[in-house]
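Structures follow.
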Structure 1
Amino acid sequence: MAFSTWRGTVGLVKPTMRPGSTEELIRLLPEGVGVIPIVQNVRRGTADEFEEALEGYHRNALKLGEAGVDLIHHSGTPPFMMIGVKREAALMKKWERETGVPNFTANQNVANALRTLGAKKIIGVSYSSLQNQLTVDYLTQAGFDVLAMEPLEVPFEKAGEISPHAVYALVRKTWLANPGAEAIYLQGNAWRLLSIVEMMERDFGIPVIETGCALCWEIQKRFVIREPREGCGELMRELP
């Protein structure tokens, strides 16, 4: 292990060649945590392409295990949502045996964060009708009550261009229609939404799960690190 990664190294398998989320995660992580990303090339965001991507995740997990990482995270929700909660868990256990280190998906990470915050009734927003329905099905299987999940539909390659203000407006509308919600899930890693997480938590009075913050929280938890961060919502501020 290199001196600069004295607190642990996480391997990231990313589905798309999009800038933004990896850089954001590295800026959020505490000093001493190393990151080795491997990027795949999902372009269309279709069901058949996501199915084919699973083989690439497996190959890249094996590469990261050989590289000596301490933890492997599989970013990108649809490929694993499509196989369901039980098959996803079995697959991660299989890959853990093959790589010799813990593996977990973005879906498992979000579910862990929601459970830790004590949230059962969920509302959310996404940038794809496909991902929207997959999210509802997955979180329902995982034991959550999805009150509403609303898409802000854009072409898959344009998701990174969505304005945080447009996302806020859709979340507000969804929250007003579902006053019993206990948490808000901002589904997907393409859009950049850190700037509105704290604002939404103050305005709506419930926790917001943003994918980069949720991942940083779980990496700290798994590496036994406790460095809270302001400005990223309850999950990062309290590190429950």
Structure 2
Amino acid sequence: MIKLYQFPISHYCEKIRWTLDFKCLEYKAINLLPGLHIKTTKQIARYSSVPVLTDGDVCIQNSSKIISYLDTKYPEHNLTPKEHKVRKDALEWERYVDVELGIHVRVCCYHILLEYPDIVIPFFTHKGPWYGKLVIKLSFNKLKTKMRQLMKINVSTFKHSKAKMGEAIDKIYNHLQHNEFLAGNKFTRADLAAASLLAPLVMPNGYGLNWPKKIPVELLKLQNEFKHKITWVNEIYNKYH
């Protein structure tokens, strides 16, 4: 049985949820609590980060490595192109969005949402342990401080990440003005990665969370600033998720 150890809110974990669903693979999602997750992940993997995927005796960390493993072990509905040039393009795009987009989306969204515990606590505890809401609620201030420290989230990094995120969004948008997909002529891991990593900003159906009915003004302003250049994310979700 394939098991995915994850945070439901994590857009890097969403890459793997989407991959598993796209490939029609049965799996068990194990939702961990931020902070408390370290005890679990360090028992089965080298690092504390998620996603972690186990498949029998095999254990893989890092979303890109997991997709490569799944495409090799379960080649049906392959997301990695076979043609060398297209494959190279897809992997380069994925590496680009992992570093130049995903990290900065995380900084920008958490900088805002960590100030709204009523919104973010349900994200952290979604379909997790029964005691999750109580534990996270009691320890939230400490968790918020730790997350800001570890992920270097502050006013200065928010401004920097917003600019970097804008650059990446522009690059993708400009490419998609002349191409249906990021690599080749069909949906690949590059499109899946880019859409997944932008999903917290777009809040598409299919992500697996109950998005808030009332979005914080700061986040709404951020969404609206990039809205016209990321409408393709909803289209990709509607077609391929």
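Bear in mind these aren't lab numbers, they're just calculated from the coordinates by the rules spelled out. Just so it is clear, the model here is predicted, and its values are computed rather than measured. Cβ atoms are built from the backbone, for glycine too; each structure is taken alone.
One of 1, 2 was used to compute mean projected area of the Cα convex hull in nm², for residues 55-102 alone, and the answer was 3.0. Which one was it?
It must be structure 1, since only it matches.
Supply the structure label, taken from 1, 2, corresponding to helix-only ellipticity at 222 nm (-39500 (n - 2.57) for each DSSP H run of 4 or more, over all residues; to 500) with the calculated value -18000.
Only structure 2 yields this read-out.
Quick check: 21, 61, 18, 0 is what I get for P(r) over Cα pairs in 10 Å bins from 0, in percent, for residues 7-70 alone, calculated from one of 1, 2. Which structure matches?
Among 1, 2, the structure yielding 21, 61, 18, 0 for P(r) over Cα pairs in 10 Å bins from 0, in percent, for residues 7-70 alone is 2.
Computing distance in nm of label points 7 Å out along Cα→Cβ at positions 135 and 159 for each of 1, 2, which one ends up highest?
Largest one: structure 2.
1, 2: which one has relative contact order in percent (Cα under 8 Å, 6 or more apart), as calculated, at 25?
Label of the originating structure: 2.
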